[in-house]
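Undergrad: See the structures that follow.
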Structure 1
Amino acid sequence: MALARMLVIEDDEDVARLEQTVLERAGYEVKVTASGAEGLELADTYKPDVVVLDVGLPDISGLDVCTSLSNSNNCFILMVSGHSREQDILLGLGLGADDYITKPFSGNELVARIASFLRRREKFTTKKEGNNLLALGSAQLDRDFHTLLNDGTNVSLTALEFRLLWFLGEAEGRLLTRAQILEHVWNDTSGVPTRVVDVHVAALRKKLLEVDAPLEISSVRGIGYRLDKR
């Protein structure tokens, strides 16, 4: 079995060295760069399973790198920053990051977050093997291309948006709590605030409108969300 691929984009040499050492000891293949621009190029050629991305890069904002990665690559994104304010965390997660870790952190915590990503991917892939399309009324989710299609038009979804809409779609008409959504979509990742679900639901609602999908994500105040046909 091929080793899972990690791409570390980090300009602090000490932090990058720690991350590389810890991840290689955990059995992963690792490439490291201090440049956001080079990181984006590597992501296209190296095809990492997980990108460990620092927010403060010397050439491109880590937030901009995160946006580019989430729009063009099917990989998990773990953002790294010295900021621990909830609004900063929500901003990173709202741009497509799957999780957020603040400095200083231990090697064990880093490995645990990444292992959680890979378990989530394996669970999702195994469950959906041989079933790459999910019909949602006249619309369809295509797992091969991470797109939502309706009436001849389509819109691309980030990896996180896709998993969230698929989970809501499988439970169509049934109310899902934020806790259930975090458990199944984020694998109940430690430190992820429940409000991040709201951020991604808002993004999905815009995507549904782009293709005029006959669907709406209904909210039940203080509880969670339900996907309904309209």
Structure 2
Amino acid sequence: MLLDMRNIEAGYGHARVLFGLSLTIGEGEVVTLIGRNGMGKTTTVRTIMGMVRAERGEIHLAGERIEKLPSHSIARLGLGLVPEGRQIFPNLSVRENLLMAGIDRSWGAERWTFDRVIDFFPRLGERMSNSGTQLSGGEQQMLAIGRALMTNPRLLILDEATEGLAPVIREEIWARLKALKGSGLSILVIDKELEALCELADRHYVVEKGEIAWAGTTAELMANPAIHETYLGV
């Protein structure tokens, strides 16, 4: 098992957000975390990354416990994050945003290099000298994904993968994520585009008030409209 979260409780100050949350992600598997806003999805990601400290429970990455490690140490173990809001460096060029993130490691897979990222996102090659502030929302998201790939992660985490993007750009992002899945990269993705998620992912976790309310395969999710109505409706 690549990632194994067991009975995680976490929050902010005295406000508890996660209540015994558990999930797993296998090697080469694409898993989603879905649910309405404010249910604990982003807190789950921040807890995995060490930005929110787990108060109870364990988190294992490739068999190593990480819940007590600082964020930079967790990232070095192979977690690549595409955060909500992208958070690229606005005053750096596309080239600089990518190069500053580069780490020379492969975890046994083909290594992500600057040239490979540009081949993967040709639009970035056309904006090489542009600063982050000169990019469209879609280009910023491509850059955020490319920056995460430059760290050569063993697990890629995307928080709100296509939020706020134009439909044609969303389609391009989903196509690129399918290509990453085809390469064997493990992915945890949060998004509201249920149809696209079901086309991409192997398994799904539904989060409700900081707990896993339902878990299953894509076939099981699509066959259960009550899940959509109960936990995913606005």
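Any read-out appearing in this document is the output of simple, stated calculations on the displayed coordinates, not a laboratory observation. Note that the coordinates shown come from a computational prediction; the quantities given were computed from them, not determined experimentally. Cβ atoms are built from the backbone, for glycine too; each structure is taken alone.
Undergrad: If we compute distance in nm of label points 7 Å out along Cα→Cβ at positions 59 and 211 for structures 1, 2, which one ends up with the highest value?
TA: Sorting by distance in nm of label points 7 Å out along Cα→Cβ at positions 59 and 211 in descending order puts 1 first.
Undergrad: Assign the value 20, 53, 26, 1, calculated as P(r) over Cα pairs in 10 Å bins from 0, in percent, for residues 75-130 alone, to the correct structure from 1, 2.
TA: 2
Undergrad: If you work out relative contact order in percent (Cα under 8 Å, 6 or more apart) for 1, 2, which one comes out largest?
TA: Structure 2 comes out on top.
Undergrad: Quick check on the output: 15.0 is mean count of other Cβ atoms within 10 Å over residues 171-178, derived from one of 1, 2. Which one produced it?
TA: Answer for the origin of the read-out: 1.
Undergrad: Here helix-only ellipticity at 222 nm (-39500 (n - 2.57) for each DSSP H run of 4 or more, over all residues; to 500) has been calculated and equals -8500, so which of 1, 2 was it run on?
TA: Only one of 1, 2 returns -8500 for helix-only ellipticity at 222 nm (-39500 (n - 2.57) for each DSSP H run of 4 or more, over all residues; to 500), namely 2.
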